[in-house]
1. Any idea which of P, Q comes out highest on relative contact order in percent (Cα under 8 Å, 6 or more apart)?
2. A value of 57, 19, 16 was derived for semi-axes √(5λ) of the Cα gyration tensor in Å; which structure in P, Q was it taken from?
3. Kindly point out which one of P, Q the value -2000 was derived from, the read-out being helix-only ellipticity at 222 nm (-39500 (n - 2.57) for each DSSP H run of 4 or more, over all residues; to 500).
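No value in this document is a laboratory result; all are computed from the given coordinates. Values in this document were obtained by computation on a predicted structure and should not be read as measured data.
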Structure P
Amino acid sequence: MIQEDNLIHIGRITKARGLKGEVEIDFTNDYFEREGTDKEFFFLELDGIYVPFFWEEYRFKNDHTLLMKFSDVDSPQDAERLVGARVAYPLDEEDETWLEEAELSSYRALTGFQLFQHETKLIGTVEQVDESSSNILLYVRNEKGEEIIVPYHDDLLESFDLRKQRLSLNLPEELLTLNA
């Protein structure tokens, strides 16, 4: 069984498409597109377990959405069962350097990250990133299930770890209590 440390999360299956069992994957980073990524399978997180799925073909719908046909997923019903699954790509030894030097290709890559204040206080998990205006907003779900909206700016960034999907911001306490 593969360990989560050997994977990089690259997106989520958002919907079933067509009659042949295709799915739509919404990417949160561009790892799959980089040179040297030649594996013909992804791992899907199903019921907390990472299951390998081999793909037959794929095509890009736009710069962050992929239409994919997996082997043995041959009907809309089969594809529908995969909707909501997190998609991960296996890492190789040479990927370690890439991960250490990686920069955010898009703020959307923060989706799924654990957000911390000052490296220690867990705020919650980033569920959505709104880049529609010049003010980037992170929609974060805290441990109580409440949604907190947090502004993002590079000046607030303390650290981020792509491998651990961890983000630390220097946020004023008052910003967090605005949502309460």
Structure Q
Amino acid sequence: SPSLCGGEGPLPEEVLTAVNVSDTKVAFKSGYGKYLGVHKDGTVIGRSDAIGALEQWEPVFQDGKLALLSCTNCFMSIRSEDDHLVASSKTAGPAEFVQIRSAADVQTDDVNEIPVEEKGSLSQIEENYVRKFQKFQDKKLKINSGDKSELKKAKKTGVLHEAMLDRRSKMKADRYCK
């Protein structure tokens, strides 16, 4: 677009602001303050002053791609004959995938981040949790000296925290499991 090359920023018709309508739906407000909706013939129009059923879109994410589903259960795309924006396809293919560009910083939640307490060997992990939850009456750590093979099994089966809680409860030193 010529406006982007000149460094002046996008034109009002090039700016869409997403507005959350519900947990699954959004509306898009143009730079002119109008909302994008879908006409009966499938044409996408931007003339509405308010958000109604026709102005609600459902973002559909699959395999790292995004498509926008209209209230007519058709996906948004560009009609190749006349370059009009339409919602006419019942399935999302390459023509319906949307590329989002934003001036805002992208924020991601790192769900794979390992808590500090769970870094290290099993012995270190157990000690970290004992330090976190133990009452220090005599300022000495009370760690279960029993066999750690049950902890190894618990880690493999996904019940490590329960196994460590059981071990701490046997020591009667944990403030949460007396």
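1. P
2. The read-out was computed on structure Q.
3. Source structure for this number: P.
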